[in-house]
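Next up: some structures, all given as structure tokens.
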Structure I
Amino acid sequence: MAELKYIEVRGAREHNLKSIDVDIPRDQLVVITGLSGSGKSSLAFDTIYAEGQRRYVESLSAYARQFLDMMEKPDVDHISGLSPAISIEQKTTSKNPRSTVGTVTEIYDYLRLLFARAGTPYSPATGLPIEAQQVQDMVDRIMAMEEGTRGYLLAPIIRDRKGEYKKEFLELRKQGFQRVKVDGEFYELDEPPTLDKKFRHDIDVVVDRIVIREGMETRLADSLRTALDLADGIAILETAPSEGDPERHTFSEKFACPVSGFTIPEIEPRLFSFNAPFGACPDCDGLGVELFFDENLVVPDSTLKIYDGALAPWRKGKSPYFLQTIEAIAKHYEFDKNTKWKDLPAHVQQVFLYGSGEEEIPFRYDEGGRVYQVSRVFEGVIPNMERRYRETDSNWIREEFERYQNNRPCGACNGYRLREEALAVKIAGEHAGQVVQKSIREALDWVNSVPASLSNQKNEIARAILKEIGERLGFLNNVGLEYLSLSRNSGTLSGGESQRIRLASQIGSGLQGVLYVLDEPSIGLHQRDNGRLLTTLKNLRDAGNTVIVVEHDEEAIREADYVFDIGPGAGIHGGQVVSHGTPEHVTNDPASLT
């Protein structure tokens, strides 16, 4: 059968289309233009894309179809010459706070792989690269502990993974081990616990029970060797202090700092994922921000007097309790209660906001004739809200207090979202958190500079990964997004930006024979970036795809291979093909408004 040269549409009546017939040339860059509301999108999206998508989905198995949205069958007599269709609309991307430009474009997945395979861990304490430990180093470190310290030598065989592990328990018993520690509890291997395979578990094998004393080096070295072989080069000494939780000392044949004892368990891609508990900063859960009570929201107007409600949380119906509290503090610190907030001495402002510390203040309260006096420290407005926010079960109180909260970068990870161990791993002097905060242009320069800083062995590993990252960054650069950073929240992108990100990922997929339908991709673009966008669309076409663009932009219309002008008016006055042909033909056609 001869290859179809056209997508033939007959009798399209979707929305305001007046039963039109069009022949759209395949493997070309086709622009559909016309007034807003003239029926461009009805033809491109609701007819051609909908039918292409629907036919493709119908060809899948019934099982696969249940996961996909079936498109409505468009109101059209017949369409031939369709390919599987991909639409790139101006939907803003996900509002999920965990979704970033890096994760949407999948560049971050490659970066995680790069850092896991080619990164070098540095000690946060000394700033020096962390080297692998020998068994002898581990023995020396354990022997340096206090004599008489008791503990268990454990081999962590399962860490934070789902499963039942019946087979493993049986195997361990055959090998002569007697006890395991599962999810923090000890069990005999004769009666192992039954685990729920839906939950994540931690399993440590008890290799030896030790009491640190002279002359046990040989036994310790043997036990360490056994533990390291069982658990891929990691052993844990769990010592029981006189009180509190047991302390766990991790020993790794791979990475440990001899000075501070800082260890990195094993460097794997999930260590760099802020969406997995294994890699996310434990303080902010990988969101990079923390909530705090903001002084500026607690005192929104510093020209008010403290007695007239300068403290916003105390404004609610001037209660006698608050007013008497203010009077007592004013008397104790000797200031006039009618002073404006901004004129109060700084230490008095601090007392109101954060409390009086150790200093007791005499309070006198008169509750409808019952007078009582008490001397106590003053808690402070913000610590009081923090405490009640933590302790309350009431959503109403929570919402009330959230009015005084604001975001700031997380103090533990500085807004990098990752845990300390992940930020200790660096390539070319920078950790993963710093790389994603670069703009795409800077990240591209960084990727090009990486090979020079790696050893030959690591370059072999990193070459393919760097190529993938470089290509994807290059695509984003080519569609005029070089100013975005990979850590930018995708919920903050404009429609045009998110559309061009999807466009870049489509070019990266390198498909052929696909029908792409785009919705005004030039929106929000500077004129100089328009040319780069059109080059990108032509590259899609040259790869053997049909590209249909709904567009108002003159340059895009002039650069197209073929143009359809829909009109002549909007709504019921539109829905007809006024003119079609090459841009030159449409330009000279008197019927065409465009």
Structure II
Amino acid sequence: MRTLYRLTPEDHYDQQPLSLSGGAARLLFDGRIDNREDMLAALGRSGEEARGWADSTILAMAIEEWGIADTLPRICGPFALVHWDLSRSVLTLARDEAGYRPLFFTRRPDFIAVSSMPKGLHALPDMVREMNVAAVAERFLQYPRSDTTTLFEQVQRVPPGHLIELSFSAQNVRRWRDLEDLTVDRSRDFGENLEALDTAMNQAVAAQLRRIGGIGGQLSSGIDSATVMGIATRHLPSTTPFHAFTAAPRDPSSFPAERRDWLDESRRAKAIADHFSSVRHQVIPNDGTSLAQVVARYTHAQDAPLQLPLHTCWFDAIGREARRKGVRVLLTGLSGNLGFSAGYGLVEPGYRRDVGLIALQSLRARWVIRGKLSWKAWLRGWMVILPRPVHKSLLKAAGRWRQMNEIDRLNPDIIRQYNLDERQVEWSGDFDLSKKIEESDPRILACDLLDMGSYLKALLAETGVDFRDPCGDSRVRRLALTIPHEQYFTPDDRAFGRALFSRYVSPDLAHEAIALSGRQNADMAATLAAAEQDIMETFERGASGPAVFAPLSPALLATQLQALKVEIEAQNGVDFGRHGDKVRNIAWSYAVQTFINGFNQRN
């Protein structure tokens, strides 16, 4: 399960498995400790003393001192670990709270096996290779789950933030993370929380600069990756270049001039990069690699449908170009909107739950008066009190319905057999309508919804570059969850993100960065259309395997793809969301069907 890449200077000293408890236990660790100094201080050791210690050595010392259960909450950084207690014949598995490192296992009557990826378990001669059809259908619906189920029979996963103890007679699963138990702290005002987030982001970025080789980042025209880059350049020596890569269409001149900044973010990204003398900016064509090839490669690499097929086209292209330039670590802002730059759409459900609908609508009414919100949007805010079918029907009639995972794409027999319509009611992808939002903050839900471990592992394997996310640092995430929801959107939406962007990049560019935030891939319909032939062939081949999807005629699919290609020419901030959902639904269906076809071919 250990990485084959050395990514930090201390990795040179890493020799595993480690022996613990006088030889009575063994430890394997795949990860990085980003708070080494804090861990060492708590252990009564100095940084100078630990100069030649790998992160796994520090972890082993911590487990000897505090035990596994008390050590896990102290670790900041991505990790998966395996601890074998020979005296009790108990195997303990654990992952970080956000799931940035993957870990899978199988427990059979005659053996227990563990691997970073399912293919490691499937290499065993006695393993059954059968698809879990219900899990595949739920994965298509992107249903967030915190259990051990995977897409394969007999293969289980360690959920993010969980610890599992295995023996031949028992399996004990428990959550060690306490994100769900954090409460809002109203003792700090906006200014105090801004300074706290500033400190946490600086700690996160500085820790993730520890590396072998060059350093760079994925730079969008939004606020997250730009803020990460701005902080990174403050911590790096002035002579160290920071390579910033922006994905953009190969030929943006073909787009309407009035829509060009929506369809091509490179101009604004360059304006951001130009503020830093040490930044070397490069635009990478996000249509330089075939979507079909990218989906096929990454589906095989991670043994799962590619959650972000269109994004992966440019992540793959950026990673390969970065490696050619000697860059081994790329910083991203992948989960920025789950932390310091959370916007109204993410925190509004929590605010409504805390203060009530009337108080929320009173606040929104002030926005209407100030011209920051339309009266139609204010009226739509009252619709959450309506029964879900009525709410859905009204939105559809008004052309405002956003379907983020189309259950109608699934085979009706599959829906009935596994009660998937109930899953759809619990989680439709809509923060206003899904019942799960009544139980959990959307930013916590995302940990279970995404589970990025296998994806990040596949990116490393395919490109040789480690994609790191300072915005996902546990210190940032935990602090963000204790901040009152209204502070994120008063006085402005994404208030903390705007403030940090202004501090580390440029106040003059803050408005443009906010306006473009989240829309940097508006050209993805063109990428999808370019793979039209392969998409249709993929669904046709699907007829020979488990019938997860309902039949889709090539003519209908071709019509949908053509409509999206035409629609992209008229995109703006008002209707981008619905357009993006249409594109993602087709891409996601394609990715899941590619996984099914590949499984059938191998079996």
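A few remarks follow.
- Per relative contact order in percent (Cα under 8 Å, 6 or more apart), the highest-valued of structures I, II: I
- Structures compared: I, II; top value of volume of the Cα convex hull per residue in Å³, i.e. the largest, recorded for I.
- Taking distance in nm of label points 7 Å out along Cα→Cβ at positions 524 and 556 as the measure, the highest value among I, II is held by II.
- Computed 218 for volume of the Cα convex hull per residue in Å³, for residues 252-435 alone - originating structure among I, II: II
- Label whose coordinates, when helix-only ellipticity at 222 nm (-39500 (n - 2.57) for each DSSP H run of 4 or more, over all residues; to 500) is calculated, return -9500 (choices I, II): I
- Read-out mean count of other Cβ atoms within 10 Å over residues 212-219, computed value 11.2, structure in I, II: I
- Mean count of other Cβ atoms within 10 Å over residues 308-315 - structure with the largest value, from I, II: II
- Parent structure of the calculated result 14.6, given that mean count of other Cβ atoms within 10 Å over residues 84-91 is the read-out and I, II the choices: II
- When mean count of other Cβ atoms within 10 Å over residues 132-139 is calculated for each of structures I, II, structure II gives the greatest result.
- Structures I, II, by distance in nm of label points 7 Å out along Cα→Cβ at positions 444 and 468: label with the highest value: II
Values quoted throughout were computed directly from the atomic coordinates according to the rules given, and no laboratory measurement underlies them. The model shown is predicted, which means the values in this text are computed figures rather than measured ones. Cβ atoms are built from the backbone, for glycine too; each structure is taken alone.
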